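Undergrad: Below you'll find a set of structures to go through.
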Structure I
Amino acid sequence: MEFNELFSAVVGDVRRCGESVDPQQVCALVDALATKRKVLLVGAGRSGAMLEAMRIRLGHLDIDTHVAGSPGCPPVQEGDLVLVASGAGRTPVSLETAAKAHDAGARLAVITADTSSPIAGLADIIVHVPAPLTLRHPTPHTLRSLFEECLLIICDCVCRMLQDRLGLSAAAMQSRHSCAG
């Protein structure tokens, strides 16, 4: 497949998948993030990489955000918000961390492709990304990357919605950017 054809196919799939996400679920996540000053992000592999990008944006929004398992990550406490991203919702490390957070009294938000998964079963908030989890049909994506592609865009939209909700200017966010001068 040539680049232009492949690019169009991938972007089309991302658009269809993203437009199928329930906006009320996204708003519930924005509401939860807007009221928390400490957020823990949990994700493994590619999902974890997408959440790392979100951690940076949440920092620009002056929200105290940590990635589970990273150096200096504080313990989860009652009242914290834990956001887990897991396509299948069965990743052992993510499930274990979600269960501990749930037991600690943290609020749990999950972004997943499988709303019947064990991680989703623990969640207070679920954002369902209807990306296929199997390779049963031809796809322009590398393996099952549609979930992660949508996840990155959803996370960026959530941060932009938070910027509006918190009334932060681009200049205020830029002042917290690592390259601000």
Structure II
Amino acid sequence: MIVVLRLGHRPERDQRVTTHVALTARALGADEIWVSTEDHDLEKSVRGVVSRFGGDFSIRTGVDWRKAIRSWKGTVVHLTMYGERLSDALSTLRDQDLLIVVGAEKVPREVYDLAHRNISVGSQPHSEIAALAILLDRHSSGKALNEDFGGPMKIVPNPRGKTVIDSREEVETRNPSKQG
């Protein structure tokens, strides 16, 4: 079980970024995302992707992050620029239930103390989306990228255009070089 806990989501400012955190979590093998701020529009958006593209991914918003971290039965991993190196920590995270904490605004000091592991994906300023993607990809050894989510819509690799198969309709193909 892998759950991503998003701290400090500000709906008026972070809508797109938090949506991308959720979609990255889903696409790369997490089971759920919990967001500390209640946001029904975010829930609707993520659930819409899941209904179209498949998978068992779920979202909850308005989660009390302190309670979530304290009650987690597995390992709490806080992604930060200031933690131990991912390359050193990765092998110790396999076969464990993970609660992966990613911040939006400044993360309270308490998170560093409550987390079992503070892990750095590089020691330079970077995006929480990138850090989450790298951690999840390395955790699955790249296997999550090839998962079939079983949804009615599937994106087919296409070097020159966009091909989407929707089992509810006809095949839709768009080629950017032919669009006006």
Structure III
Amino acid sequence: MWDFFETVRHRHSVRRYLTDREVEPQQLHAILEMACAAPSAGDLQSYRIVVVQDGAMRDALAQAADNQTFISEAPICLVFCADTERAEVRFGERGRSLYAVQDATIAAAYAQLAVVAANLGSTWVGYFDEAEIARLLNLPAGMAPIALLSIGYPAELPELSPRRPLGDVVDYR
């Protein structure tokens, strides 16, 4: 088991997956539990996670995401959706427009790190046709797709991409 710092340092965007190896149900369950352990505004968990395992649906999601074919190749795609109405009830417009999006994003980030801890790979996808994803998944009004997370066993581990120096992104006051 890696410690937290190693887990973060070993996170890669994996775009090639083993197509003959499924994610075990207990691994998926653990990843979803970690996503749901994420902090959220008012502890409302103003998000939904749609687990897409069906190959045809993953193909359709890949098409709606500018033909990013690794979404089809991975055995699982998690779709993180902001539940804007749930957040609005408690926090008004700021809850609808911001907190629900933050809640879904934080849950997705926790899931992504849990994937690494489970010795799997993932890629976060934010570039997609939101309306088409909502249509494909038959999402109700007030449920907005925020991120797709492809999950599977990596067929390759890409090089870590360089990061900006701390001095370029951090200000001390």
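Just so it is clear, none of the values below were taken in a lab; they were calculated from the coordinates. Since this is a predicted model, take the numbers as computed values, not measurements. Cβ atoms are built from the backbone, for glycine too; each structure is taken alone.
Undergrad: Work out the source of 2.1 here, i.e. which of I, II, III gives that when distance in nm of label points 7 Å out along Cα→Cβ at positions 80 and 152 is computed.
TA: Derived from the structure labelled III.
Undergrad: Of the structures labelled I, II, III, one was used to calculate distance in nm of label points 7 Å out along Cα→Cβ at positions 40 and 104, giving 1.2. Name it. Mind showing how you got there, number by number?
TA: Working: I: 0.2; II: 1.7; III: 1.2.
The structure behind it is III.
Undergrad: Quick check for you: by distance in nm of label points 7 Å out along Cα→Cβ at positions 8 and 128, which of I, II, III is greatest?
TA: When distance in nm of label points 7 Å out along Cα→Cβ at positions 8 and 128 is computed for each of I, II, III, structure I gives the biggest number.
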